[in-house]
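Undergrad: Heads up, there are several structures right after this.
Read the figures in this text as sums done on the coordinates, not as results from a lab. None of these values were measured; they are calculated from a predicted model. Cβ atoms are built from the backbone, for glycine too; each structure is taken alone.
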Structure I
Amino acid sequence: MGIPSEDLVLIRESENPEDPSVITVNCPDKTGLGCDLCRIILFFGLSIVKGDVSTDGKWCYIVFWVVGRWKTRWGVLKKRLLAVCPSCSSASGIYYYRPEIEQPPKLLDLFLLKFCSFDRRGLLHDVNKVLYELELTIRRVKVSTTPDGKVMNLFFIIDTRELLHTKKRQEDTCDRLRSVLGDIMISCEIELVSAEHATRLQRWSSFLPPAITEDMFNLELPEELPTGSPSTPKSLSVSMDNSLSPAHTLIQIHCQDHKGLIYDIMRTLKDYNIQISYGRFSANQSGNCEVDLFVMQVDGKKIIDPNKQNALCSRLRMELFDPLRVRVVSRGPDTELLVANPVELSGRGRPLVMYDITLALKMLETCIFSAEIGRHVIGDREWEVYRILLEDGHESSVERNTIEEGVRKMLMGWE
């Protein structure tokens, strides 16, 4: 008998909220599958506390133990996980692996959500929460406040459910926003963005001053890691060993845990075309994480070249030391919060970044004057950059440090 497609992903919910739930994936393998699965798990607000990965290069078996701070929509999560699993074919009831040519992600239609409202504290986060719950992903945003206290919100979004072209889905979205924002909402419209306009949006990015790019987008670890800060890693080491396996390179990682840690590791290995044959990782209650990965190159060979070893280890260290760049800077007389994260080579950005930024600012009782998301190619990498102009009242370095630390903790799951 074969494996029914719906059984490629099994989820066992925990009976005790303090215990982890278990996600099991048993499906054909492909390079980068772990990254795709971890990205979806992160999107649903779940953290991986333990995991086992095993594959023979054609079929894989993956188990994730996950915990979350929100009520998880398990049925929707399973559907999203199934969507990234490679397909398999059946013959006489026996399922077998069907090799696939890696395809770029499907380009979903881009829509413009345009609504006007009166301003209030926490507005942008409340909008982000609604869009997240509706599975609407923000690709670009432009939010500005007028002198009379009104806010013009322009959200360029895609619909994971691929239903936003329908009148009902558009009406449901506007109705949900009205139910949350209440009387402060003035108008709401949703329209399809033309292919030509969508292409221009992808190319357009606001200017970033050189001083900011040199500071934020450095890909080298500092010679001395800062100490005494809550955001400083307690320990960080990445090493490789070719002596323990005749066919695989062992990558060992010891680091402080953070939200999206396994996604950051998997994303880096995917970008380097590294395949995981066996892996195990776990985080303990003290916040330390241990990762052991037996890997090979896409050609099926170990990583022997010292230059490749050094490059991969260096990139992994940097991604784990500073996966999201956070800075609070002066922009003339104003204060600006900048957050940047690397985009996968496939073009996907990190999920829930805007959600966490706006939640942190809401908790810090910090008002947002304007916000925008753009993409920039700096060096040999593409970055997703969030620029948040804060309202007046943050002139002192103490206040700016508090905002920077608060946003970083929220993004890293250390709040």
Structure II
Amino acid sequence: MFVYVLNMHGEPLMPCKPRKARKLLKEKKAKVVNRTPFTIQLLYGSSGYKQTVNLGVDAGSKYIGLSATTNKKELFKATVELRQDIPKLLESRKTQRKNRRSKLRYRPARFNNRGKKGKLAPSIQHKIDTHLTIIKRICNIIPIENIIVETAEFDMHKLKNPSVSGADYQHGDAEGFYNVKSAVLSRDNYTCQICGAKNTKLQVHHIRFRSDGGSNRMDNLVTLCKECHDKVHTGELKYTKKVKSFKHSTHMNIMRKKLIQSLKKEFSNVFETFGYLTKYTREKLGLVKSHCNDAFVISHNLDAKQSNVEYSYKKVRRHNRQIHKFKPSKGGKRQRNQSPYIVNGFRRYDKVLYNDKECFITSKRSSGYFQLKTFDGTVISQGVSSKRLKLLEPIKGWLIDWKWQFLPDLKRSGYLCHNKMKKKYQ
């Protein structure tokens, strides 16, 4: 375990052991800047000696793996969980705006105020911004010299059909039909897949709803009669079939180039690597598949001793901009949707101590009672008075936790090192 150190000007230095940090704090030669990860700032001038530190980034659409290593030690490793709720929030906002505007007078359409060409969807842009933010956070506490990013490009057609090759790429599932709906009806032989009805009105049903990330692929569509379709949506019937989602693969295809371009604008030494090299080296090392282990391999310091502390980050929503509730109360009065920003000195997602347990405030009430949960979502209490809580860390847009990790003995005698690539990043 390491304590991260800043010089008196706020610039990162090499981390130190907890014993040395305790000594500096006791002698009042340093002050605490951050609690998780524990960071101190020196109150006197230092030599500023730094080693070559590589940061391996396992980029992803749902999770990010991070590992900062030198030739001998792994200084930092973390797994970051990205937000997945943005599409639902945008859909909710769209519905409410449509409802409000339908009650206004007619105004001519204005199409010159629309978005620019090449603009990414908000959910994808947010994921790219989160990659940049977390990398900057690490560079603020560790003197990173090289940033090595693994990006992935997925062949969507081959994921659906592994045997596809050559001219087969030009022939899709709906080839020869007017649209996807007619192809699905023909595939199912114009028969309801629940009751088996044929001579009735047939409809196409999304197995995985669009609101849950489902798509219009034929694998996600099924033929149902109108009665069964209505019963499925009301919950009287269930149609269960596992449908593989390619949402994250699609997002990575879109993010790949934009992420590298954005990183090169912010940092000087940015390099790109590929997934097949990471997988080959990780298997030779005998490491278990995980985001942190992938990032460790990407950092190209394979002889470094892995850290026994893993940090976990989770990106959370900062603000709720909806002023009023969607449905008015009795009497036609619109209730405010926003609760007080600070209640008795506490905010939502603050890290607090309750009954000797570290947890987070996930819901607050103006009466001063809060709902508490752990990092993994376990409910500690549905209502606790603020008088029984002690503030540990105020929220800064992230939920942060850490855990001990017991590492197995690795037999590294059989792995092959990519010497050319290793020299490139040293």
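Undergrad: Could you tell me which structure in I, II was used to calculate Cα Rg over 2.2 N^0.38 Å, for residues 121-280 alone as 1.44?
TA: Details: I: 1.49; II: 1.44.
The structure behind it is II.
Undergrad: Say we calculate FRET efficiency 1/(1 + (r/R0)^6) of positions 17 and 361 (r between Cβ atoms, R0 = 25 Å, to 0.05) for every structure; which of I, II gives the highest result?
TA: Details: I: 0.35; II: 0.15.
The maximum falls on structure I.
Undergrad: Moving to a separate point now. Of structures I, II, which gives 4.0 when distance in nm of label points 7 Å out along Cα→Cβ at positions 129 and 161 is computed from the coordinates? Don't skip to the end; give the middle numbers.
TA: Details: I: 2.0; II: 4.0.
This value belongs to structure II.
Undergrad: Suppose you compute Rg/Rh (Cα atoms, Kirkwood Rh) for every structure in I, II: which one lands on 0.96? Could the numbers behind the result be given before it?
TA: Numbers: I: 0.96; II: 1.02.
Comparing all candidates, it corresponds to I.
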